[in-house]
Structure 1
Amino acid sequence: MYNSARMIGVTIGIIVGLIVAIFIIRYVNRNKKLTTEYDEMQKQIRGEGYKYAFYTVMILEAVLCGLMFAVIGIVGLVKKVTDREEEA
């Protein structure tokens, strides 16, 4: 019971915090002066940064998937060995 009430409280707190943050951002930016304008060189550099970030995330995802499958394989192998030992 205690954990359920705590989780509900945390969830409501996060939601209220996000709503307050949205209202503060909208109030501060009501005259639309917080927009950033970039020239051509800055746009090109940002595009390259996004490209490098994309490929970095793809490589890391592939590595993590490989590690996950390796761990699953090791766990399965250990389970087979322990099952054989229990039968013997």
Structure 2
Amino acid sequence: MPPVVEIDTEVRAAYVRFKRTAVVRTEALDRPNIVVTVDFDRDDDVVGIELIGVDEFSVHKLLKAAKVTAENSDLDRAKYVGAGRSHREVVAV
């Protein structure tokens, strides 16, 4: 499944969602100039990554800013959606 990038440009935030499952743990990462949190499911797999304080919103730039890799994800097929929109309104870029 390609990731879905939920974007809120007004607050300079994005959430990169890798899977739709319940979050059981969130870990904050220490990154300069941005806030980064990573959500995990019960199997300790990454559900998504939230970034606050970003200026560029491509999935590649977001993961680079977070200093996170996504080796098993098809980043080139990422879909982008405005924050707060339903997953049915996702658009391909």
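Looking at structures 1, 2, which one was helix-only ellipticity at 222 nm (-39500 (n - 2.57) for each DSSP H run of 4 or more, over all residues; to 500) calculated from, given that it came out as -31500?
Values: 1: -31500; 2: -2500.
This value belongs to structure 1.
Output the label of whichever structure in 1, 2 has the greatest value of mean projected area of the Cα convex hull in nm². Working shown, then result.
Numbers: 1: 11.9; 2: 5.8.
Greatest value across 1, 2: structure 1.
Bear in mind that the values in this text are calculations on the coordinates, not laboratory data. Keep in mind that this is a model prediction, so the values were computed, not measured.
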